[in-house]
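So, here's a batch of structures to check.
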Structure I
Amino acid sequence: MADLPTNLTNPLLGSSELTPSRILTVTELNRLAREVLETSFSLFWVSGEVSNFTRAASGHWYFSLKDQAAQVKCVMFKGRNSYVDFIPREGDKIEARCTVTLYEARGDFQLTVEFVQKAGLGALFEAFEKLKIKLAHEGLFDAAYKQSIPKYPKTIGIVTSPDAAALRDVLTTLKRRNPAIKMIIYPTPVQGKGAAALIAKAISAANTRAEVDTLIICRGGGSMEDLCQFNEEIVARAMDECTIPTISGVGHETDFTICDFVADMRAATPTAAAELACQDVETLKTQLQQLWLRLGRRMDTGLQSHAQTLDYLARRLISPRQQIENKTTQIDQLKHRMDIALQGILKSHQQHVLQLKNSLEQLSPQNVMARGYAMVQDKSGALIKNAQQLKIGNAVNLVFEKGCADATIIHVKTD
């Protein structure tokens, strides 16, 4: 038996050093080796070519990663591989994030894989993030500049591959939701070298022709590598310069591309893009019927209310002839009241005049003189009111009720 190194410690046996006299069981050896490996290697990335890929009934993946000189066994448990959007195939070049371990039961050195991606996706994602930051800084994603999608478009344009399943999904959905909508396809490859330039050209052509109300840019789902043409700056610029409202329906719900951020509206799938592009005619019909019923109910309620009001007013309504008769009666009553008032006023004035007449008659000199009084006047006819106005020898005229007489003053008495 070869001597074990004396500078190793066994995590299972505490801090005691291994000595040549300490004999380990195979189980202890494998466990010790596993713990040494797991504590010596942190999480890391490794790249290689997939070989001997097996998908067990349990859902776990078993495969080897190899390069030109070596290979290593790998395991990826079901709880981890369920997050991967593709299944590795024989010969695929992938990048794996993993830890080193040892399968104790068989003493196999292996990698426990936590995540895998196709080789080169790291560079793609880095380029994606870099372009995303650049375009966001320039304002291409700014919500303030996004256009509203027309609710009732007459014509919808579709930028995609004529052979893509996504196109069939979009056409089927649009026809089902609104058969009256006209559809124009701007064909372009959506995958492969140079596809980005052709996608941008199709978008520009649609913008120049200006014959659609809404433009859908779409393709089916795939890996990040498959969707990379929609992460190209040339496509983003073409969409930004497009004056037609755009909807991006690229990939699946979990996929995000630069195209999604630049578009006026992002849809989770091509089918969802078609649903966002137009209203469902059947739904509109149902809504219209509901509105029609509500309008009918409101009209019935309004008519009933107005009918009651009309009945109330009709009971208060008087015919023109009746109104004339009523006014004539009112006039006659007023005339009668005025005649009575005038009669009362004339009688009152007559009595007052009579009273004044009697007062005047009572104060008249004629009446006074009729009671035996006479007026004394001097030669000029001035009335003598006081004995002091007379002197002995003055000639005076005495006026009686009937007739007058001249007299001479022979005696004056003033007291």
Structure II
Amino acid sequence: MTETAINSPKKQDTKTEVLIIGPAWPLRGGLSTYDHILANSFLEEGYKVKVLTFKLQYPSFLFPGKTQYSTDPTPNLDIRVEINSINPFNWLLTGIKYRKIKPDLVVVRYWLPFMGPCLGTITRIIRGNKISRIVAITDNIIPHEKRPGDRWFTKYFIGACHGFVAMSMSVIQDLKKIESLKPALYNPHPIYNSFKKSIPKAEACSALKLDPSFKYLLFFGFVRSYKGLDLLIEAFSKTDYRKYKLKLIVAGEFYEDEKPYQQMVEKLGLQENIVFFSDFIPDTEVHLFFSASDLLVQPYKNATQSGVTQIGYFYDKPMIVTNTGGLSELVADGKAGFVVPVDIRAIKDAIERFFSEDLSESMSDFVRKEKEKYSWNKMIGSLLKAAKINLEK
């Protein structure tokens, strides 16, 4: 690989080959959406791109949702559906195949220790060609929900990589506890830009069968205990929601039992004020929820970074986030929204302040300007720099 190819995200004349390994179509979810946009961004800069994804990502008994597969149209990308996450023979054959192909840069997503043996083995074999540089986008090093073997699986995967890019400083810090010598760069999560554009609120409310005369808070994405939906429901119950004419939208599939949340809503008498859309939200419908909503709320109990924040930026939405992980790195407190402690009262006060001070327009204006710095070109530059740093050593 030439110095120019690895050092600059400018358009390439030599067709540097990039292999992205991670979730992609036909798999659904935010990681797949991210990998599609990243692949397209590399293509736009003149790189030759292949995407290597899973024919079996999780065994069905380990997957908490209803289905792993997307109903969205097939993206116009070179996607190879080949990896079986639980079959070591598949890992060996896949690694050998792509070792022979000799991609210049391999970008591999790492979000869960369960994937450590699979992805670590494939990338170790690929790098045996002495040409391919392995750079990991590390969504998490220490998982939100810990399991036996997590640390060993992660160390095995890390050992296969030449460098790392993380989207929050908390992940960089976690990584340094395990691997302090290899390059690890921080690059904020770029903005999801593949969704449909926003539409008038009344039109979105009509499509979702919502009353447009209300103002809406939005909790968006898979529901898991660490995301703090219980805190938000409790905080919402304590707001003067009648005075401000508020309702809460919960949009996303439950990856745990939904019943305790519904019981909480009933106990607090909020059945008419909290609206659940409990199915997976396909990419083609994301714009409806953000167009209908006035304020995005992420009451996470712990986090690294969140793609939901960057969807909020795409739609120019002010947001309330808790001061955990990397969330506060993305939201300028008092400008793009509010950063609050993981505390019911603090979340409640921030909601009421937003509406009592009528901050929607000024904060939306700030978000609209702020989002310009979260570009995919910068992410490409960081990935190339992580590979270059290692080459110079």
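Here are a few things to note about the model shown:
- Calculated for structures I, II, Rg/Rh (Cα atoms, Kirkwood Rh) is largest in I.
- Calculated for structures I, II, relative contact order in percent (Cα under 8 Å, 6 or more apart) is largest in II.
- Computing helix-only ellipticity at 222 nm (-39500 (n - 2.57) for each DSSP H run of 4 or more, over all residues; to 500) across structures I, II gives -14000 for structure I.
- Origin of the derived value 2.8 (distance in nm of label points 7 Å out along Cα→Cβ at positions 118 and 374; candidates I, II): II
- Test item: distance in nm of label points 7 Å out along Cα→Cβ at positions 302 and 326 calculated as 3.2, pick one of I, II: I
Just so you know, all these numbers are worked out from the coordinates, no wet-lab data involved. Note that the coordinates shown come from a computational prediction; the quantities given were computed from them, not determined experimentally. Cβ atoms are built from the backbone, for glycine too; each structure is taken alone.
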